[in-house]
Structure formats: structure tokens, C-alpha cells
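Structures incoming, each one as C-alpha cells.
Where a number appears in this text, it was derived from the coordinates with a stated rule and is not lab data. None of these values were measured; they are calculated from a predicted model. Cβ atoms are built from the backbone, for glycine too; each structure is taken alone.
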Structure I
Amino acid sequence: MGDGQNCDSRSLSYELSGVVVSREEIAYRVAGLGEEITEFYGGDEVTILPVLTGAFVFTADLVRQLSMKIQIDPISVSSYPGTSTTSQGCSFRLPPPENLHNRNVLIVDDIFDSGATMDFLINAVSTTPLTSLRTCALLRKQRDDLPERRNLDFVGFDIRDEFVVGYGLDFDGFFRNLPDICVLRTCK
């Protein structure tokens, strides 16, 4: 998708205003993350909790880069309903599995913004005794207004604080299929 592509969703006009991370950059970095994660776990079995729906494309590419025994147990959290571009608070649509006892768990999300979703997930998963708990996000927004945000264990890209879509990230259910990550802006 190039600059200036339009979408009209429920009478609100938006446009894609540029590629933030290209499909080539994504492929290269996901392969690198796969190497980092594989090396970190050193062959131990890992249970991956992809946060649906946004992280499904990233997770699908990431797990094919991992050279270890893995299980995948998707979870789903609602925090950006409909046309909202800011978090409305977290709630489970699909909670974590109950059988995480003594497992190495890796939470995989598409984007790390305020940190509220990741904090919510960590608190929920931490109620079970785990062998380890690590976090991974494809994108981490640079947020100077949140200096005390949680650190992530694995990060694909740091990006500016803009609303982005593509490669699994959406706006009102649209744009997940874009191969690049693009900025979405309101049309004037």
C-alpha cells in the first residue's frame, strides 16, 4: 500500500499515510527474534500465548523461526473496541489456559503501547506457578509520557507514537491483511 490509500469505515474517513515498517524489514527482524528466543530458552519447551487477533500474523511467522518444542495456547483481550484508537480497559474474550503450571510461558503481542494490556496479561498468568514468564511484542511505541512502563524481553521494532495498521494490526477489523505496517490518519 502506498501513501494516500483511503478507507471509509462507518462514515469516518481515514487514510494510510505511509509505511512505517516494510514487509522486508518485518521478515528480517522476525527471523532475528526467532534466533534470540531460541537461544534464550536453550532448547527448553515453551508455551506461547499469542494475543488474538492482532498477533496472529506475527505469531505464525515467529513460531516457524523457533527451533524448540513449543505449544501454542491463544488468548484474546478486548481493549480497543470498534473505531477506538485508545485503550478502553482490558477484559478477556478468551482467557489463558488453566494448565500453565510449571511451564515456560512467552506472551506474544502485536504492539506494546501504554503497557496496560501486557500488565493485565502478566497479572492474570502469574496467578499460576510458572517456570518462567517472558514477553514479546512486534512493535513498541516510544512513549515519553510513560517512563515507568514495563520492560519487554523481546521487541521487534520501536516506533513513534502513531496509530498503525497492517501485518495483523487493525482498525475496526480492517487492514490486518496489509503486508506492511502503515500509519492510519483521520482524513481532513
Structure II
Amino acid sequence: MKRIFPKPYAKRVQRLRVPLGFVLAAVFLYLASPHWRSLLAGLPLSAAGLALRTWAAGHLRKDESLVWSGPYAWTRNPLYLGTFLIALGCAIAAAQPVIIASVFALFFLIYIPVMEQEQEHLGNLFPAYAEYAARVPLLLPRPPRVHSPLRYSGDLWRRNKEWKAWYGFLAVEAFLLVQVLLSSGR
């Protein structure tokens, strides 16, 4: 993959990814103005992202082996794609265009450089990564040319601490639901 962002930028962004996520969360909480239609429009997208992250985390063996199974046969970055879908669904549910625009901007400015860094790391760690990268798209899924056996593991899901994404998802959805209920009572 040809780099879009210079390597020093990507390294800085990788360290700032989580703090910037908290900033976006604070802006989200402050600006969110959900209603029933926006909540119902965003929920399926967020749920799909959470399901994708759950599926991916049950296959991932970080830095131990190159994963070609499950969603990693469709996209090299199913966790990031899942994160994007969750964030976009929540932004749609929040019913604020500035939040939706922020999700797109931050994903491009943060996750694309992080994917570039990780691609380089995985290429150095696993000799077969170049072949894998030639077969599987970076982000937008494509049906696999070669099917790998589905080897989902709940133990891997727990080891990868994916339950944190579920807690975050449930907290955001509860917040949005409370906002809708409060605004309905006015």
C-alpha cells in the first residue's frame, strides 16, 4: 500500500487515537439530539459494526499468527471497519450532521494512518503478509477468493477484551434512549 500519510504523522496519530476518541465522545454527548427515527436509523448500523468486531475478535491472535479466517478473509481490518460502523451508527442516531462529519474526518485522519503503520508492522512480522495483502482488501470488504474454515473462539474474544466494545455500545445506546425519552416527555 502506498502511504497517504507520512510515517511520523502516523506514529503520532497512533498514540493519540484513544484520547481523540474521548474528545469525540465528549462532543457527541454534548451535541447529541436524538429522536426516535434517528435512533432507529443508526441502531442497525452500530449493531452490525459491533457484530463485525465480535466476529473479528474471535479470530484475532495479535502478533502470534497471520489471520486469514472469518472476517479477515473479507477485509484486512474488520475491527476498524466495525469501529467505523459503530461510530457512524451512533452519529446518525445522535441526529447532528457535525457529529457525522466528524466521524468521517476522524476516521480518515486517524485510522487510515494507523492501518498504514499496522500494515508495515505485519509485513515485517509475517513473511506471508504480502500475499495476504494482495488477496484481501485493506478496508472495504470483498468476498474471499479462497474460503478459510470458520474458527471463531469465544476465548479469543475475551482475551482480546472485546467485551469493552459491548459495554461502550450499550452505554451509548442507553444514553441516546434516555435522551429520546426525556425529549418525548417535554
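Here are some notes:
- Which entry (I, II) yields the derived value 2.6 for distance in nm of label points 7 Å out along Cα→Cβ at positions 91 and 115: I
- Of structures I, II, the largest value of relative contact order in percent (Cα under 8 Å, 6 or more apart) belongs to II.
- With respect to Rg/Rh (Cα atoms, Kirkwood Rh), the largest value across structures I, II is given by II.
- At a computed 1.3 (distance in nm of label points 7 Å out along Cα→Cβ at positions 51 and 139), which of I, II: I
- Source structure of the calculated read-out (helix-only ellipticity at 222 nm (-39500 (n - 2.57) for each DSSP H run of 4 or more, over all residues; to 500), -6000) within I, II: I.
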